[in-house]
Structure P
Amino acid sequence: MRKTFYYSFLLPKAEEDAVAARSVSCQVTRGLVEIRDWYPAPRIDPNNPWQIRKPITSNEVVTTELTLSHDEMFEHVFRYWTLDMASHVVRGNKCSVILIDYTDDMPRKIQSESVFLKTGPHDTYILGLGDMVRGRYLNPGDEVGLFWDMRSGTFGFKLLRR
């Protein structure tokens with residue numbers, strides 16, 4: 001099931017009367033809903049699973065937070081989450097996540113307070129990579145790959161190119 005925003009442009013009659021009584025303007029609201037997907041979810045190639053590829057910016061190195069777009073999150077991550085889990089993050093709450101670093105031959109699990117997912121500005125999402133940026137000595141221009149592993153419920157991470 002895909003997740004998308006549902007915009008409510010028209011208020012129910014009771015809410016419309018309440019807004020009119022207070023003499024305030026009506027606000028367009030949106031909520032996260034699940035919709036049936038016409039097409040199956042994209043299959044992840046086990047030899048090249050990195051669905052999200054991003055060059056690291058200098059700001060991301062300094063803040064140790066990777067900015068992910070709305071489309072990347074909804075297409076490659078939230079699609080595999082439950083509606084409650086995705087709504088929790090979309091409402092502005094911080095969510096702890098687990099990263100598996102596949103850069104070396106031996107994958108390494110990273111779970112700490114500095115590894116999280118939260119809502120960013122302008123319909124973006126922030127993936128905190130504190131331990132990863134410091135441990136891998138990431139620099140501006142390095143390309144990283146990410147994917148959501150449905151089986152283990154973790155983010156897969158790999159330093160693709162320096």
Structure Q
Amino acid sequence: MNKLDKIEYFTEMAESMFGKHWKMPLSELFGVTDRTIRRWATGENEIPDEAIRGMLSFMYARIRAITAAADEIAMEFVTEDGYERIIYMPSMQIANMRIDLDVETREWFDIDGKLYAIHSDGTVIDMSGNNALLPDGVSIEQLYYAKKSYIEDPENQIAEN
């Protein structure tokens with residue numbers, strides 16, 4: 001990997017973890033001065049391979065922690081009175097999150113806090129755009145029923161007008 005590629009990946013990973021003001025939090029993570037981080041970011045000093053690998057490990061650990069927290073919170077909702085497992089999302093603005101998923105007609109649904117879509121050809125995809133299996137106990141027929149229930153609910157008609 002050349003020096004410019006390293007800087008690009010380094011910056012991309014740092015911004016995805018800490019946002020636009022990533023230098024200070026990253027210096028704390030690595031136990032180095034923010035000046036060292038700035039030198040790495042500008043190419044003044046070579047970014048150690050250990051720093052790149054450490055950032056990847058940290059990113060994966062954060063993903064696991066966020067996923068575990070989301071799963072735990074989602075399970076809390078299941079026990080609540082009036083919990084609806086499937087929610088039709090007619091006004092889902094997917095282009096704001098993933099422009100590449102907004103190029104074809106899809107019906108979006110929230111199932112236990114995760115987004116799934118039925119593509120116009122009948123296949124199911126997840127938020128990443130990958131073909132997906134619906135969660136256990138959920139069928140495409142149930143998704144269409146949730147859509148029908150949403151459309152027939154007079155409160156939703158008022159909200160859309």
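We did not get these values from a lab; they are worked out from the coordinates using the rules stated. This structure is a prediction, so every number in the text was calculated from the model and none was measured. Cβ atoms are built from the backbone, for glycine too; each structure is taken alone.
Looking across P, Q, the calculation of Kirkwood radius over Cα pairs in Å that yields 17.5 traces back to P. Here FRET efficiency 1/(1 + (r/R0)^6) of positions 89 and 137 (r between Cβ atoms, R0 = 35 Å, to 0.05) was derived from just one of the structures P, Q, and that gives 0.95; the source is Q.
Tell me which structure, out of P, Q, gives -16500 once helix-only ellipticity at 222 nm (-39500 (n - 2.57) for each DSSP H run of 4 or more, over all residues; to 500) is calculated.
Clearly, the read-out refers to Q.
Using relative contact order in percent (Cα under 8 Å, 6 or more apart) as the calculated read-out, with 25 as its value, let me know the right label among P, Q. Only structure P yields this read-out. Upon calculation of distance in nm of label points 7 Å out along Cα→Cβ at positions 41 and 73 from the atomic coordinates, which of the structures P, Q produces 2.8? The read-out comes from structure Q. Structures P, Q were compared on distance in nm of label points 7 Å out along Cα→Cβ at positions 33 and 153, and the highest value belongs to Q.
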